[in-house]
Structure P
Amino acid sequence: MSELRKDPVTGRWVIISTERRKRPNDFRLESVHIVPDPTCPFCEGHEAMTPPELLAVRHNGSRANMPGWNLRVVPNQFPVLRVEGTLDRQGEGIFDKMNGIGAHEVIIESPRHLDMLADMSDEAIEQVLWAARERMQDLRQDRRFRYIIVFKNHGSAAGSSLDHSHSQLIALPIVPREVRDEVDGAKAHFEAKERCVFCDILRQETREGQRLIAENADIVAVAPYAPRFPFETWLLPRRHEAHFENSPRHEYASVARLLGDILRRINRSLGSPPYNLLIHTAPVIEQAAEFYHWHVEIIPKLTKVAGFEWATGFYLNPTSPEEAAQVLRDARP
């Protein structure tokens, strides 16, 4: 029989549809294959095809916006929001609007077109995380911004328009509804129990072990209790911290090691699927230090969101998190 499960943070319900139970081989898997592209604007030697870099990790004293880099951060050439202008909010009766103020940046993760994040060294993945941290620290100084999201679309089915491995960073003038639900849910739990809900999740998952996938000294990877999608995976730091960008350097190294490990397990188990990777962090100016807990979410694109989900807000998941965790545990390198 199917189960309804309630997310302990947001209160969102999901249906674990055991009658439609699916293991990895039951999905119509769409593998991501990187195709060489001599016109790719993100490849080394094509620096003139992007806006001037905001940040770069370079070697041998190479000059800005020239070859000789390991990682670059540049403004998105086609941004969804723009830095220039004032934050002018207006309304017409019950309708509300504001200028499209924000920032939209791209973290080019490697100078080599065929590299994928899962195959990069721990040090290279750490550089990506550290670059995100540096840009978040800088953007949060702009008082117009209320939330900064870092995300990665891997593969066209996950929304990527370029094969070259990259992540994106968007600073927003409002806190998105999904984030608001998570923050408010964490706050309600703290007010009721005087504990962080994510810390409670960590304690229970590490104690029971059913949904535990892997761990190291600083970070734990779990299949969440009420996942929206099959093989959804969360990486949570053991140390309580609301803001990703405020973490100590050694935690980024630990996240990098476990993130690479989990991505390789997913590739091995699911045939290198497209995925979305999201860094959930606290809003910029809110006092959330006591009750919020930053984390990383990885969502392989194995199913489609259809009419039932849009109509109800309920997600249908054909794979239980316990089974998904077992599959990923067994996929050790």
Structure Q
Amino acid sequence: MTNAGSRPASALRELAQALLAKLGAPDEHASLVAEALVDADIEGLGSHGLMLLPMYLERIEKGSVDAAAKGEIVVDAGARVTLDAANALGQVTAKRASELAIERAGEHGLAAIAVRNAFHFGAAGRFARKIALSGQIGIVMANTRPLLPAPGGAERVVGNNPLAIAVPTGEEPLVLDLAMSAGAMGKIRLAQSRGEPLPEGWAATAEGLPTTDAAEAIKGMLLPAAGAKGFGLAVMVDLLAGGLSGGAIGDAVRPLYGDLSEPYASANLFIAIDIAGFRPLGEFEAAASGFAERIRGSKPAPGASPIRMPGDRAAKAHRDFDGTCRIAPATLSALRAAAERLGVPVPSSLS
């Protein structure tokens, strides 16, 4: 029997895949997106999980996402490639870009794949990890519509622009995955759906006043992590992803939950570094693994939780996976409503 709020992951994947296929996504695309969303929920990252699917479906229906597209290479200069995503499902073009990065870094030592006209691809760390599992260092970034003010400002000018870096260890890669805001917009939307307050320091109202109200935060602004440092990193991610791809920068990226008939127009950058071109891969993996164990074994502060390395929480969630994952009641209700509207059967375990 599943815990309250938990449902079989296989049934959730089945429903998500069927909903996407109903709207024209090829089986490969539907399976890829469904797996990525459910994996995020398994990892406790509900902000990047199935909560997003109803919005994805509506965008497909309204034409701002092309469920059948897979993107087109428009610049091919060996180690440097530009992919026009053509508003394909984000996980589809992110998988293609990360595979291109792995392939070209293997040939040239380093590779950078810039992507324009991209849609939301979920967790950046998923694709950085994919690169790291190949024995390369993976760096993935994307820009979003403006959500953050400049230090001292009261106007959104730059996105919270996620950045992920993953390094191989010989076992599970170390994966850093963060947005440049104190809290991700997806987590704020999740808090709103649950009626929960936000931590202090996460957001400001449209007038620039601090708030813990998720609804006010959505109408207002997110605050950068670490103040000017987070803001500066967000600016640079925008310029690297949008600037190198020839895609959108700043206000040219559209709201994810705004006019759903209007393309999102995000820009991404995928970088792969072939470690073997610098030193033997095994030596690097041993150094990374040893450093990680030194940190995990360091003395904790009184009353503190066990010390973790980047990516440990997600890795533990998969190790402890019991076939189920927690899903917010509002998300499950939205999926059932979409299934009813589209005439897609709901697995009995989700009824």
Structure R
Amino acid sequence: MYDLIIIGGGPAGTAAGVYAGRKKLKTFLIAEEFGGQSLVSDSIENWIGIRKITGFELGKMLEEHVRTHSEVEIKMPERVLSIKSIEGGFEVTTNKDGTYQSKTLIIASGGKRRRLNVPGEDKFDGRGVSYCSTCDAPIFKDKIVAVIGGGNAGLEATIDLFPYASKIYLMNRKPELIGDPSTQEEVKKSSKVTIINNAQIQEIFGDKFVSALKYLDKQDNQIKELAVEGVFIEIGSVPNSEFMKGLVEMNSGGEIIVDHKTGATSHDGIFAAGDVTDEIYKQNNISAGDGVAAALSAYNYLLNIKKQSPAYEK
């Protein structure tokens, strides 16, 4: 039986792995790949300490760091199918017929951006199509872009683009925006923004990079074309938490609810970190920090240590 099983190879899972290794925990890390959602990114410019790096390079860097710790055994590529409680811990079953046992768990399985599933979306992913305005807005300085989504994610992405894009088309498939009224007001007062309601995206196209999109105008039932240099798809995300249903408390969106001080879930011995949790800021740097906290919390749990802030020390 391992001290700790970590599920996920993104920033949260690898940060947890590094800290578990440093604490000399007998650790098993299960991942489909290293790097998480950032693997498709041609340019990451907000990973702290590195001005610019590709998603592939980041994934290799994360993997190499974890592998420096001999206490961490890695199983990859492998995907977790189910987890159950057993005496003294948990049993994890994977798609490779693997069965592994551990005293504690860290769920860092990440999430995936909800996709439009239209022609050109996959082709131009990382070449004009983005799912993260916080990450990629600076790349689109002085460019014409479209933001897809009329909820809070779409509205907030539009605001993120204010300092950079020269023109922003906010594409909403519903008759009216559905985000918070105060955020709507902020968007509507910008001269950079044109809101197009009743717009159902049909295709994204271009040459090497995005140059335009087509959409169905549901008011007149006409297919229309819009010249843009970037498309931000902001229609929500889906956490990779299916295998945890019934074991820990989740919100209506399937995110694992955690104590944001410790990463603890509703089930003793299970911690979670990164995009699979109800953390509102889905960012690599934040996920890494969450992974560190979860690993330290798992360590303290195993030793039955109740930690408090050093400011309380006398």
| request: For structures P, Q, R, calculate FRET efficiency 1/(1 + (r/R0)^6) of positions 189 and 277 (r between Cβ atoms, R0 = 30 Å, to 0.05) and state which one comes out highest. | output: P
| query | Can you tell which of P, Q, R yields 20.0, 56 when Rg and Dmax of the Cα atoms in Å is derived from it? | reply | Q
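Upon calculation of helix-only ellipticity at 222 nm (-39500 (n - 2.57) for each DSSP H run of 4 or more, over all residues; to 500) from the atomic coordinates, which of the structures P, Q, R produces -6500?
R
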| request: Of the structures P, Q, R, report the one carrying the highest value of mean count of other Cβ atoms within 10 Å over residues 85-92. | output: Q
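We did not get these values from a lab; they are worked out from the coordinates using the rules stated. As the structure is a computational prediction, the values presented were derived from the model and not from experiment. Cβ atoms are built from the backbone, for glycine too; each structure is taken alone.
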